[in-house]
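Have a look at these structures, which come just after this line.
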Structure 1
Amino acid sequence: MSKNWQAYAFHILDCIEKIAHILERGDISEDAILYDALLRNLQTLSEATQRLPEEIKNNYTAIPWRNIADFRNILVHNYLGDIDSLTIKQIVDTQLPLLKIAVLDMLNS
């Protein structure tokens, strides 16, 4: 692996911060540009989680790592646009705070 895992962890935190700024700008269900920006950051974040070492991720069983990877595949390959903004907002609101805590803990360990 060319980068150390911490670089990917910081990348995840950066995406979470960008998503927070996107949500501050408006309603993703009414603004296609904001929605696309949010989806792009979720995709990037999901890809970065796959670069974290399994032995470290195994310490954070509350995080659905496999689901995050699967979600990335949905984001990338769902060209017909079946992903709805309400589901995305729920994922962001419920899952990203937990992921942020876990990644910060990883970096502090």
Structure 2
Amino acid sequence: MGKKQQTIPYENFMKEIRESWTEEDWKIYDAVSADFQKEMRDRAELGAALQSARKARSLTQPKLSLLADVQQAEISRIERGVGNPTATTLFRLTDALGLKLALIPVEKKN
């Protein structure tokens, strides 16, 4: 048998790597982290809005799944903010919920 590999906790692994980062590395990390956090907030907001619309129509996820022809597991992922739905999936869901998908301008903070 081969050697058994030791597992290292992620934070311990990254600690050593981060100690070698330059100021520029940290700037990139901070920018990417901020983008990622925004995307996660946006997904959570979308999921909460879809869940609210579904519940307002007294629909279960399985019933919405049938109406929209979208797998119930995908609806669950979207509502929990961990899914990454395609435009087609969003159109199917909003149509089944009697909604229209719209783009709304967002005020930028100065």
Structure 3
Amino acid sequence: MSVLVNWEKVNELCNEVGQEDFDEVVELFLEEVEETLGHVGQEGRCLEHDLHFLKGSALNLGFVQFSDLCKVGEAAAANGDGAQVDVAKIQLSYQESRTLFLGERATQLQAS
């Protein structure tokens, strides 16, 4: 099983922007990803574009497995195999990563 969250990346970003700005980045990330996931794969949407956005967003915040699944899906969509993309698996990976991330962040904030 691959790593869900790259904590080194998370801590690096937090240290770079500061705690207050990091909290805003996380809030914006969660809102945008959840909005995109709400319509990914729907008719009239560009699956490749949505997965590209999700991949980059996830990678920036250290959601490794989620980003990897989006990367595979993006490549499949680019090759005309969008029907083969397991959107449910991508959504599940996001939910698992989000739960782990928010739980660990709460623990870290309580400890500081």
query: Given that relative contact order in percent (Cα under 8 Å, 6 or more apart), derived from a single structure, equals 23, which label among 1, 2, 3 identifies that structure?
result: 2
query: If you work out distance in nm of label points 7 Å out along Cα→Cβ at positions 8 and 56 for 1, 2, 3, which one comes out largest?
result: 2
query: If distance in nm of label points 7 Å out along Cα→Cβ at positions 48 and 72 comes out at 2.0 when worked out from the coordinates, which of 1, 2, 3 was used?
result: 3
- request: Name the one structure among 1, 2, 3 that mean count of other Cβ atoms within 10 Å over residues 16-23 of 11.9 was derived from.
  value: 3
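Every number here is computed from the coordinates shown, using simple stated rules; none is lab data. As the structure is a prediction and not an experimental result, all values here were calculated from the model. Cβ atoms are built from the backbone, for glycine too; each structure is taken alone.
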